[in-house]
Structures are given as structure tokens and as C-alpha cells.
Structure I
Amino acid sequence: MPQNKINIGILLGDPSGIGPELVSKLLSEEITNKANLIIIGEKKILESGNKITGKKNNLIFVENFNEINFNEGNKFFLDIAKGKNHNYKLSECSKEAGESVLSALNQALELAKENKIHAINFGPFNKTSLKLGGNKYSDELHLMAEKLEVKSFFCEFNVIDNFWTARVTSHIPIKEVPDHIKKEKIIKPIKLINDAMKLNGITKPRVAVQALNPHSEFGTEEKDEIIPAIEEAKKMGINADGPLPCDTSFITAYKNKNHDCIVGMYHDALQSGLKAFGFDRGVTVQGGLPVPITTPAHGTAFDIAGKNQANLEPTLNSFKIALTMAENKNKL
């Protein structure tokens, strides 16, 4: 019965990018019938996506969540336009586009706090438009964590082919990275990715941990901080291994299938390998939040917006992860 399914909030993404057309395609996929979908946004934006793809969506339109009755169907559109009928220009950043995204996102986060939706899957956001629209946070993850009142550790996971990555540091200058390579900081993403992968169906995740220095030799961080963190993780029952030299870590862990995920010390040590192996298949999972939140990793792709050339695979994969994590979380 539809009312017994997981409720997933779907956001259209930046209206000037490929998000609306990706959601238009996603809604036609059979797997979306495994959940109750609440698409949140402005009706006209979805219609523009449908015009690009030629798809028709059998949706029930409402203006308030309380109008939804899952006995009537499993796909509802929560229209937040409130009479607004703005025309968003394709391939252009704008204040209006950012405001639209933030309005839909805030609505979804409020519904998540009220346990009315159990996961969120969103089309790509544009950080410039978000900033123009009033976003005061460094990225959408920090905005989500603040709105969901998260006090514990959180970080971004990047995924290709169900191979996951997490990092100790993210968007900071490389010269500052060594100051953050401490045992207690390394443990946090190891534990978080281990727990997240269990929610995604991996019973005993094999967690690789990268080194900081070339060949794990030219420095003291491995001996003083990274290895002790790995040993501590093992005591916690985590199947952790390493430190793996960065230059061969993706061959060892991903290509040779020796591990299910990698925790790295800094941004590019992970992103370079991940994007080289599967940039066009990437998924981003917002880790450490009380509900699963996922999105394709490729961005708004202004260069192909409106051309019906956007690849659905990353969006479809991100939806599958959100669904699986939410279903497994519901069983706990």
C-alpha cells in the first residue's frame, strides 16, 4: 500500500540548469513507484523541464502537505509558487533562481524535521545563485545541518558505482591540512562512513584510509595520528585498513575491489581519483544528517541546459541511495 512506503522529497534544483529536466525524466522511472514522492517546487519550473524532455508526469498537485492522501497515489507535487509566475532564463545565475531553490529546500527540511518525509533527493544547485538568493552558508551541507539542528560531526560523501569516499578536511588551503590531521578528527569520518554504508546495505564495510604523505613515508602524521586512528577504529569493530598511499589508493581500493570506501585527509587526494574513474556517474550524499539527502555530483551544467542531453544515471543512482538508506533506517 502506498501509505506504507518511504516518503521522499524531490527538489527540482536550480531552475536555470539541468535539474528540472532530470527530475522530469526521473519521475518516469519504474523505481520511483517504490516510494511515496513529494516533489517540492514551482509548478512552472517542472513544466519547463517536461517541455524539454517531452515527458508527462501523472502527478497530484497540492499547495499544502496536509492535503496529501497516499491512498490516492504515490506522486504528489507540492506547489510553493504562491501565485509567482517567474520566467527563469536558462544557463544564467540569478537571485530569483537562488530564492526559489532555498524556498523549496527550506520546505523540505521542515517536513523532514516533522518526520513527514524520510529522505530528500535534489536536482543540482548552483552555489552562485544560492548566494545571490540569500544563502549565508559556505555550502548547502552546512545550511542543511543548521536547519536540521545537527550538533555532531557531518561531512560530504562522494560516490561512484556504490564506492564511497569521505574526507577529514575539505575546502581549506593545503598548507592548513597538516594541522587538522589528528587522531580524533580522523576517527569521525571513518565512523560516519562506516555507519552510512551499513544504511546503504553493506553489512561489514571495508574502509580504506589514505595516507597524507607520499608513499606514507615522508612525514610523521601516519605514525603519530593516522595509524593510531585506524587501530582505534578496529577496536570499535570497524573493518579499517591503511594507510594507503594516495597515488595508488584508488587502484587498490576501487579498481581492484579490495575496499568499499576510502577516507582521505584532504579534498583533492580523493576527488582527483574519484572524478578520474567516474565523473559522469558521481553522486553526493550529505553525511551525518538525521535523514538521507542525496544529489547527482555533476552540477547544474549550464552548457547543456535545455538541450535534453543531461545524463539521468547520476540522478537515478542518487535516488536509489536515498531510497535504500531511508528504507534501512526505517527498519532500525
Structure II
Amino acid sequence: MKVSWFHRFGGPEVLVCEETRKPTPAAGEAVMRVRAVGINHVDLDVRAGTSRIPLTFPHVLGREFAGEVAAIGGEASPLKEGDRAWVSCRVPCATCEFCLSGRDNLCERGGYFGMDLPGGYAEFVKVPISSLQPLPPQVSFQDAAASQIAFGTAWHVLINRGGLRAGNTVLIQAAGSGIGSAAIQVARLAGATIFATASNEQKLQRAKALGAHHLINYSTEENFAQRVLELTSGKGVDVIMEHIGGNVFTRSLECLKTDGVIVTVGAHAGEVVPLDIIPFFRRQLRLVGSKNATVTELRTVMGFVAEGKLKPVIDRAFALADAAEAHRVVDSREIFGKILLLP
């Protein structure tokens, strides 16, 4: 089978398309024929070695993918060979305190495809049967591969960690990203008033089409926080989804309404920032961290995708052999939505 993997850390050029042996499932396992796999920015970090995750080379990236069941091991499965499926990106242990309390996204014993486990940048992937999720016929493989992490993370950030509800105001940073475009739709579904930032007018107009109410171009606005305060009569917003870090994080704090919450879920622009503690107790502000979604939340958002209430934004798709170029495009940030590979 063909696989795009890398034998050492480095830039996009280390991704090479080669032949390797097709996996064989043991009892309790299945082999998926991958039809589409989503590229996430964490893939770039893992490839570059900046994520500080120990790997065994060659390594196969790809956290979210969809396709057909190609083979099943000896154990009974609710799905059979040939069935369409998506694979939950996280394999929890199902026995730790976090898994038993429904917080399997915090499980420390399980693993992630594309990180601890070989991922979807391949024609075939071996997965636990427990990770298989049926894919309704009305959902395309591409939509399934583009939905899981973007919508799942946005749901966990806004609904679970941020407590977003109807009537709230929310600031979504980098609306042109996969998670940003997904968050606009989740916030719209929740009934919130949406403030969205992006680097150019084209992205902002696409954010508006998805449901954003107030648009801020952070490449031309000297101070996006000042603009948010102007639009809210000086009050600020109830919830902020911040996944950039650096100066964007510190400036975002200025946008918070009294008793508001900022949820952080990424820091590619800077992981260490100065923090003034005083506003947190004087104005009862909250800073909340967030990881990826639980399996239950993933099923929830994928259900909304099946119902047509959420629709992933796909910028473009590349062939498996062009994974290096796909990474360059993602890193350029000149995209709106998700980039896919089609093995």
C-alpha cells in the first residue's frame, strides 16, 4: 500500500510517499480503507518536532479520517466489511477515572491516531473496532474527514468549557482556520452573537456567510480589542475562543466582559505570555484551558453534520503523494477551512 510518512523531523520536504506492507487486523481490530483524511496544524508540529512528542520512525500522521471497513479481526463488530465509517481520533483506555467519568479526552493511557498510533496518511490503517463509528450515506468521506476535530474541538471549547448559550456574545479568533470556521457554526447553532477576526476581507466575508455578525480585520485594525469594545459599548464579550497565543492572547483579555471567560486551545504564536492577575479577581474573569472533544461530543457534532446543521468548510484536497505540498499550504495560512488528503 502507499503511505506518506517521514523518517526524520523537518520541514514539509521530509514527507515522502512510499510503499509499505498493508496491515492485518488481530482480534478486536479492523483495517480501514482510507478515502479522506484531514490535515490539522498539529500534524505540522509533530512533523517538525516542535510538539515534543516521542515518535518511532517512519511515522504516519493523520488524526481524523473516514473510509470503508476493509477487514475485521476475530472479534464481533457492529460494522461489517464494506461499511462506511469514520474513526474517532482518540482511543481511550476506558478504565481510568477520566474515562469512567465521561472525560475520556483527558485519558493518559490511550492514544491519538497520527501521534501515538499510525494515522490516516495511508491507503489502509489498522484501528481498534471500538473506534469505528458508522458514517451515514448522506455524509461524504471528505465531509467526515473535515468535521471531527474542527467541530469537536469548537464544541468542547465553546459549549463545554466556555458555557456558551443563546444570547451570549462570543469572539472567535482566526475565523479562516478550520477550527475558526467550525466555531462560527457552533456559536450560530447555540444562538450567540458572533464577533470574528481574520487577516483579510475575503476571509471575513466568508465568515459572515457562515453566520458571523461583526467582522474585524486584524491586519488593518491596529487594535482589535478596541474595536470589540466599541462594538459592545465598552462592555466586552461573554466568551472568547483563543487558539493563537502570544500577543493575540494578551490582547484578547482586554475584550472580556465582567464575569466573562476566555478559553485557550492553542498557542502557535507564543506559548509564554505576561499575565496581569488583578483583572481576574476584580472583574471575576475566568481563564479556562481546553483539549480535544470527548468521544460523546464527537458523536454529537457528527450527528449535526449528518442532519445538515453543521457543514465543514473544505478549502481544497490533495493526493496522498502531495502531502508535503498540502503541509506548505496549511502553513501559509492562505486558506479558509480545512485541507484534506485523498489516499
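Read-outs: derived from the displayed coordinates by stated rules, not from any lab. Since this is a predicted model, take the numbers as computed values, not measurements. Cβ atoms are built from the backbone, for glycine too; each structure is taken alone.
Summary table
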{"quantity": "Comparison of I, II by distance in nm of label points 7 Å out along Cα→Cβ at positions 189 and 309 - largest value held by", "calculated": "I"}
{"quantity": "Given 14.1 for mean count of other Cβ atoms within 10 Å over residues 149-156, calculated: source structure among I, II", "calculated": "I"}
{"quantity": "Entry that produces -8000 once helix-only ellipticity at 222 nm (-39500 (n - 2.57) for each DSSP H run of 4 or more, over all residues; to 500) is calculated, selected from I, II", "calculated": "II"}
{"quantity": "Structure from which 22 was derived, relative contact order in percent (Cα under 8 Å, 6 or more apart), options I, II", "calculated": "I"}
